[in-house]
Structure P
Amino acid sequence: MSKHILHAFSTFAVGGQQTRFLTLCNATKEKYRHTIIAMDGNYEAAAGLAPHVNFKLADMPVSKTGGISLANLRQMRAQLATLRPDLLCTYNWGTIEWSLANLIFPVCPQLHIEDGFGPDESPTRQHTRRTITRRLLLSRCARIVVPSTVLRDVALNVWKLNPSRVLYLPNGIDCDRFSRSPDESLLAQFAIAPDDMVVGTVAALRPEKNLERLLRIFAATPPNPKTKLVIVGDGVERTALTETTNTLGITDRTIFTGALAAPERILARFNIFALTSNTEQMPNSVLEAMAANLPILATDVGDVKRMLAPENAPFVQPQDNEPALAAALADLIAAPEQRARLGSLNRARVRVDYSLTTMVQRYDALYAAPATAKITLTP
């Protein structure tokens, strides 16, 4: 019988963490049986699971108290007792109660995958209560998996977790998928002309992505009606961002596509990829842009600079230095040969260091033997 894994998410809405999970499920096919619980009841990302994946979505009423809830713990313990999974996988701070529910008389080993922080935390700004809670509860996990060296340092030096339990496991992507030509009908739909210079991003329109910063940076570059800003994604910030384009006078040069199920349909048409987040760890969007042969303009967050070809490093600037970011963007816009060289170097790097096959092999080994799996990483 296939190994049964219970996955507890705070939400199963579409996001980077959920996308990686879908990729792993689809790649490992019927090897595992997955039960998925979204604590907010949002199962939007489930549409991305392939037909051959053996999965079940399990509803569970949750009390949102801002702290540890006895009602939640009873529900979680009941789910563990009923489902009797072979492995519990929890994701980020929002599922910390599951660690407590499985702490006394544990039902199964636990993997905790920590991908980063929301707008109220950062690697340098940690809540004391959360730090203590993580230290106490996550220390009993078989492994704590992190996708960035920055987050690994937080787990070791702030949360004080046992180094033998903390595993740095970088993300990987299907590079061929993001090396395809753009969809011409989609370009026509958004009136993107062949001779337009396109600065683009792919992001959920949430506060921590700080797309207001990207709008200001774009507005600060030399105005040119043929230079367009394309924002792929949707979210709670959409209205505010649209208003900002009006204030900055760039409405006629800014295109909001909304969410696209296959961003590679437009990504290959970008000339420059921009990321202006306040917090990231190892963003898949940057890996995808690298595979699409693009130079990257980015704020210096998480492992972004480490991920890129070293030659791209001058275009990664501190998030509070918008003049430097705007100058870097203007330099890239004005230098087609440099863009082509950086794009080529980034594509070569992502294919060597961040392939989908390597990531799937590593997680497969981890699912099979969470406490003892030997994961080989390139230095």
Structure Q
Amino acid sequence: MKVVHLTDRYYPAIGGVETHVRNLNNHLKSLGVNTTIVSTNIFSVTPLIYMKKSSFPPDTKIEFGIRLLPLPQSLGVVAPGMINDLHGDVVHAHGLGRFPTFLWWASHAKKKRFIVTTHSDEGTRKFAKKVFDSLIPAFTILHADAVIALSEHEKEYLIRLGVNENKISVIPNGVDLKEVELYRNKSMHQQNSLLFAGRMDIYHKGLDILLQAIQKLVNRGFKEIKLHLAGPEVGFYSTIQKLVDNLGIRQNVIMHGLLSRKSLLRLMANSTALVLPSRFEPFGIVILEAMALGTPVVATSVGGIPEILKYGKCGIIVRPNDPDALADGIERLLSDGRKANSVVKAALDEVRNYSWDKIAIKTLTVYKQLLS
């Protein structure tokens, strides 16, 4: 079997989709699947940065990407050359509304099975998102032979968009347990040390809410609390720095920028808690990494997060857009050692279900069902 993965950005670009495609591809190869990744040479869209083709892994086919529209998360990127790269038995596109998911017609013209993993959810339901949801599915996922959702929450969203329920399989993101566990056994949690890991995107990731929560915790007596912000710049650094100064918490916030993989996992392992205050989040691979490291998680009740955290058994879940609720959730972990130990134990047991080995087998089953 030959499978072509289509993604508008790929490693060493940073992001959930990029991480998903890389790990899924590697584990499918270990199962004997002949895979090729087709992507663009774009590292980031805000700011727009290109990479040399030599920067990519050798098994990657790179086409030139053009940013036609200034839309977020690569939605305005096109790569016409991808049309010539659909040589697999299965063409697997990633990212609802991104250019690869529009190529169902070219795939079907070549008599290839076309699958989409959407990596999406309903988001904040702003006007632009409502327009997107009303238009894009008719040109993308409604024509796919199969659709993969990362969570039951995402599956329900796709059904509302008009996707036939019988075409949808729920297969979550995964975590490389062997890689992550190398750091768990060596970790020494620092007291009152919090970590946010992800794109420095205020509106998507809710960093303004997190910084307000830190101010509230300082005012409650957690004077020595430290918040580490680790992730790539996407145009909000100066805004974040101004907000930190306006809130008077400069001494409590450390901005690391984009860290190496080893440095990030080491920092995560040494943190008292990982905090993910997202306004919308289809899944959140970083949550799985924290769970595997034995680092407690505080996250908002959006997207697939409640499913991952087993509705509070494996972490603290709080309302989005609510600095007080977020501060309360963090304080509960910092002040209640028994609760922290309880969620860590449950998370270490639960995260075994998210190994990439298992995810690859489930995905391969979808491929085989289509081809049969």
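Every number in this text was worked out from the coordinates using simple rules, so none of it is lab data. Computed from a predicted structure; not experimentally measured. Cβ atoms are built from the backbone, for glycine too; each structure is taken alone.
Where does the value 1.19 come from, among P, Q, when Cα Rg over 2.2 N^0.38 Å, for residues 10-201 alone is the thing being computed? Show your work: numbers first, answer last.
Details: P: 1.19; Q: 1.09.
Structure of origin is P.
Any idea which of P, Q comes out highest on mean projected area of the Cα convex hull in nm²?
Details: P: 18.4; Q: 17.3.
Result for mean projected area of the Cα convex hull in nm² over P, Q: largest is P.
Comparing distance in nm of label points 7 Å out along Cα→Cβ at positions 274 and 290 across P, Q, which structure shows the greatest value?
Numbers: P: 2.2; Q: 0.7.
When distance in nm of label points 7 Å out along Cα→Cβ at positions 274 and 290 is computed for each of P, Q, structure P gives the biggest number.
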